[in-house]
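Got some structures for you, see below.
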Structure P
Amino acid sequence: MTAKAESFDPIQADRRAYREALGRFGTGVTVITCATPEGPLGITANSFASVSLDPPLVLWSPAKSSSRYPFFMAAERFAIHVMGRDQFDTCNGFARDGDAFDRIDWTTSAGGVPLITGSLSCLECTTTATHDGGDHSIIVARVTRVTTRAGEPLLFFGGAYGTFDPAS
């Protein structure tokens, strides 16, 4: 039996209710990295999407309220790492601290971008456009290099991390 649906105006409602409604959309989990004058920086994000196959474009949306926001907005190059279920600790680390590199294996790309070792997919990107998106910005980027491996994804749903259970 289906639960009774609740309907509300997101502007009039409690902000938490709107956030919980958005949390009903399960997403993959990424860690975005870039180089800064102070060193490598990372952030856990689920606001990632494919935009185009030809040319290869993706987007992600950093929150303007984040202390890491100005660094990602200034970054010409960055990497998006699609995280595997075995990388929960890495995701948690970068959700709390942009300088969690001392707890993981990583390398630096030819372009100077920090790359997390072992992610399911690593998309090395160059920013092509930025757009205002309310309390976030939208960064559109061209993918210039991809590294990928097989593995189980780490997912986010309803405010919690989890894994994928295929439908029969």
Structure Q
Amino acid sequence: MTDEYASLPYRPCAGLMLVNGDGHVFVGKRIDNKEGDAWQMPQGGIDDGEDFLAAAMRELWEETGVSEGLVSVLAESREEYFYDLPEDLLGKLWGGKYRGQRQKWVLLRFSGNDNDVRLDAHNPPEFCDYKWVVPDDLPDLIVPFKRRVYRQVVEEFRTLI
């Protein structure tokens, strides 16, 4: 990372591991990835002064259309997880204000069904498709620079999934 970006802060972010009754995890296919299959768990920025869980529930609705009443909170991550953007994305994402993200994660149990998922609930939508996957498959679905974080989140929540 060049000195120009090394001094930038990390963007605060809420990450959501949404699990169904079968212990499978929701992943959405990103609309904005032109280079192939980019799947990820819901996540998004925490606004200034916004509570972590409030941000997580807002992101849940915006990205999946799932209402807060259809989930229960099982756990919050004990720590924040960090990742740096790759060189080719530095200065391009988030107005060039951040070098990467610092993410706190929440594990949510989904009590609804697939009819309760509405990817078009927010305009513009972030995902064009979704699927439920076994937790150990998550790191293979995410872009490479986020894989370490996904492995850490899976390990932290594994016994609760």
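The numbers here are math on the coordinates, done by the rules we state, and not lab data. Nothing here was measured: the structure is a model prediction, and the numbers come from that model. Cβ atoms are built from the backbone, for glycine too; each structure is taken alone.
General observations
- Taking relative contact order in percent (Cα under 8 Å, 6 or more apart) as the criterion, the highest value among P, Q goes to Q.
- If helix-only ellipticity at 222 nm (-39500 (n - 2.57) for each DSSP H run of 4 or more, over all residues; to 500) is computed and equals -5500, the structure in P, Q: Q
- Among P, Q, which structure scores highest (criterion: FRET efficiency 1/(1 + (r/R0)^6) of positions 13 and 109 (r between Cβ atoms, R0 = 30 Å, to 0.05)): Q
- With percent of Cα pairs over 29 Å apart derived as 13, matching label from P, Q: Q
- Highest-scoring label, criterion being FRET efficiency 1/(1 + (r/R0)^6) of positions 37 and 117 (r between Cβ atoms, R0 = 25 Å, to 0.05), among P, Q: Q
- Which of P, Q leads on distance in nm of label points 7 Å out along Cα→Cβ at positions 21 and 133, largest value: Q
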